[in-house]
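Please go over the structures that come below.
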Structure I
């Protein structure tokens, strides 16, 4: 039978995990949902302010364009890097619709490159909040420009801050065709 268990992160320890395995079996599937403290939430406005740091004066050198975003994220608490990735994944997920794909590629019913459509959605976010909201509500305005490098800024910031590899799955699956309702 499913159970909901609430525990503070400070109380999570090997003994607690052992007790869970004893109670539910070592093969039980666990879902951990973290509710950050209110003071540690990256706001929607803060997310978009970070996106605005993209340095388009360096267009043609993608690493230079994204560097201010990576540098800023790397200076924030690690929880903000995760939250940035979650908010970014949410934006990409909401653009993952048949209407947006069809406007981007008129043959979307026959063939669509899942990677290309993802990178186009990344470009929509890279163009800022007003642009994103306009495209989100007006799929017919979707275009064929891409900006893949923004997809990896949270990973790069995390590695810069911690010297560890990014091993995190964001809150929303942003891969093309993940938004099932958007493709009906």
Structure II
């Protein structure tokens, strides 16, 4: 499965690593950089991000989508960090352009969005560059969740955002269960 199973890919938990990845991607490709920055700042699934167009984010305070997986309408606030990046990234772009254009053209000779497979390849390049394991498309969503939890400690909010039914599912999803287990084992021995 492209992007790995949601239970096997992990969030990127270290802020300094996030900054290093952003710097690396910014040098390589503005599109790939923006994909990563957007992914870690809004927590959408990759299949909900890729079809977004300039008009969906330009001069907006929130993104409105119908989730492909749940079919639910969702309103995602755009934080100040992402707003700044959106304004920079979409400057000079046409409203109907995809945010993440590929080289493939549609019937109107306009670029189609990149595929999930291409997004996965971008993240695998990052994983290789930074010697990371268990990284895939879903890592951006999990990274968003991990850092929002670290900032707010509001598990109910994350359950709502991710549409999870239990705290345990959400804690496992953002890697906190494994982190808690690993920390408990430090210095433990019989």
Structure III
């Protein structure tokens, strides 16, 4: 098969999105619109994007004769997805902080926070669309995505306040993408 520049992607379109919902929410089964129950995280940081990391560790098993590698074993396999949210809203606050009691009265949100953080398990849909052609996309549908704060929240005059997160994919998940090879 010859090389095909149409298969090279540039993600980071305005339509890229991370949607979160309570565990058990029905996930989409293709590339159609995300259903009810999901809330979009909002604007994502362009410098960090959406970073998928394979987290497995490789162990090389060596033979006695010559200490050569006889087998390679993948241990503790996993997938993490990191992102940085830019919108200060109830969803990002609830992911960042261990909020015990939250009330909103007369336009004021009051949260009672624990000084620690905790992992929040949610269902997730992650959409990545090509910046040059938003009809080309990838979608991750993750039934259990365990999200934790992943770094400092810095509030300075020369940058947007940001909420860095890392999520661990727990169990199997579905991946959909536009198939340009079939054209």
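Bear in mind these aren't lab numbers, they're just calculated from the coordinates by the rules spelled out. Note that the structure is a prediction, hence the values are computed from the model and not measured. Cβ atoms are built from the backbone, for glycine too; each structure is taken alone.
Sorting I, II, III by distance in nm of label points 7 Å out along Cα→Cβ at positions 21 and 157 from high to low puts III first, with the largest value.
One of I, II, III was used to compute mean count of other Cβ atoms within 10 Å over residues 133-140, and the answer was 13.9. Which one was it? Structure of origin is I.
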